[in-house]
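Following this line, the structures themselves.
Just so you know, all these numbers are worked out from the coordinates, no wet-lab data involved. These numbers come from a predicted model, not from an experiment. Cβ atoms are built from the backbone, for glycine too; each structure is taken alone.
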Structure P
């Protein structure tokens, strides 16, 4: 399950509808209402249907991330949308939504994603 306070409208998450087949979905106001437990427009009983999208090699390649190693310090860096991030800045276990938010807060630009 994913925490609503980690999300923004437009984040990509994995959603599992009643069919049981997971799909990637872009969050909107109604999805967030589900996660926040708002019964006026959402369905709080659906909050367990939303999960983070894991940052696999396939997902990272689809958003144009390339890993780089700097020779002088042997530190590892990630190149994302023309911005360089030190590997320990990125919390890879939190999922794609976290990377989207982190990139936006650091750069003021949305991360281009074509899944």
Structure Q
């Protein structure tokens, strides 16, 4: 997936194993919004780069890949689920809005307010 001049990109859902760099062709970080179709999906690829991830929509979005993106992770609506150990980059601060959910039955380093908490 190539992002040319975009700094925000909305996806109905994201599934599969392909890796995605969260920067555009000008090397500017992008914000990837996932979940506008309100469906459940699982992404096994890796998100990398300086961008951010925002989970929107009512479905469950499961991450299982070794992600290394450095921007924030926000759960605005629905559920973001960790489907493996350390799927949220350790450099990414996690914010979960009221009514939204982050679930994990795996080890996960979570960044918040400048600190990390091991779950």
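Quick notes on this structure:
- Structure (P, Q) behind the derived value 0.95 of FRET efficiency 1/(1 + (r/R0)^6) of positions 45 and 77 (r between Cβ atoms, R0 = 35 Å, to 0.05): Q
- At a computed -6500 (helix-only ellipticity at 222 nm (-39500 (n - 2.57) for each DSSP H run of 4 or more, over all residues; to 500)), which of P, Q: P
- Winner on relative contact order in percent (Cα under 8 Å, 6 or more apart) once structures P, Q are ranked, highest first: P
- Given 55, 28, 21 for Cα extents along the principal axes in Å, calculated: source structure among P, Q: P
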